[in-house]
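Structures for review follow.
We did not get these values from a lab; they are worked out from the coordinates using the rules stated. Model, not experiment: these values are computed from the prediction. Cβ atoms are built from the backbone, for glycine too; each structure is taken alone.
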Structure I
């Protein structure tokens, strides 16, 4: 269990209150991803826009596991991935390609979560994408965008195509690659990725019976559930405090 004693000097009181709050929430997202088994060793990323007039963002230091992340160890960068704080850490430039694209294009993209989970990649690699075969999938399906695989995200030219595919949606399946969620708040991003990952896991489980043996939800039920799914903002406000309490019990120290 991580305890927050990872060696990064505390930045509490050395950055603005708004930046510190964002750092704590972003560190919580990393720890929650690890807690659910959604990390990929030192790969994949979660980022956050720093409140203020500068176009600055926070992202994980390359080489740290998700269950080690603290508010103080997060690295502040500009839109091109240049580090704009004093730190011994560095970032994975490929990781910020995706995040910089979304942050630059979407004013509401304060938090961006990108994962490489087994189930998420499994569904992203399936021709039909996310199928309306579970309640979670029906709730989310109209929010999910798709982006074709282009290899490791090293080519900055891909950013334009990625944001065009994302449009105004809050969730994405990156084909053969993984999942992504965008949120105005950490809570919204977390609940979005949670439901998407759960829907992907349910689909992988259901398809173990073969495609012909899986029930597609009736059209009327899909339409009804789509409307019911518009309350994700309210649900996230209820779920987030509980997620933070869970971290205090199981992975304390993220807020150091």
Structure II
């Protein structure tokens, strides 16, 4: 995993551990801190320790080390990273969910919509940015590259990215964030600029962490079935260990949860 401190990862791991313990397995955890080289070394060390299977969350290892992974004689399942026919995966349909989230802002009347992404190059960020672009294209809204900034998936990174966007001569009326943690930082940056959410700027997150409904205002976001994905990833490992065939890439739908952080743009 990137870090156990991430609430998203913690909920996924809860699902993994629940299913593993139910079937008599123990779970070893390792952080890679979003470093793809370290991530690959962790996967290799687990193989050397003769573990039964490996689950990697929010991975870049699949994209960078596909040829190596295809030669490993151990079940590997990626969560939120789809990488072809050599590695199994389970994840949310990021493209559709992000398109729906951005379309929600478009339907409210927003035309100048920013995107705060993640600079670490995760597949999930690529897909969510793709959904954002698709929603703009479908609404005939020109894409403005100046409206895109990248954090690091943390509140501090989201705050810094939002500050960059707010420094533009013409600020956006809405922002779609890569995850809820980035959105929390965006909310703080907006308040520090003496602006209001959603009156001045609407904010949408992604994940529906437990704290999203407790933010001020409560955050509109995309709900991921986090524990469910963890359980399914473990089920895939167990099936592979028993010799049972299963799908390579499984996708689950996200659910747009509309709360008080989004509204129609202020009329001029």
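For this structure, a couple of remarks:
- Among I, II, which structure scores highest (criterion: mean projected area of the Cα convex hull in nm², for residues 31-70 alone): I
- Looking across I, II, the calculation of P(r) over Cα pairs in 5 Å bins from 0, in percent, for residues 119-222 alone that yields 2, 13, 25, 26, 21, 11, 2 traces back to II.
- Parent structure of the calculated result 1.00, given that FRET efficiency 1/(1 + (r/R0)^6) of positions 15 and 207 (r between Cβ atoms, R0 = 35 Å, to 0.05) is the read-out and I, II the choices: II
- At a computed 1.7 (distance in nm of label points 7 Å out along Cα→Cβ at positions 151 and 175), which of I, II: I
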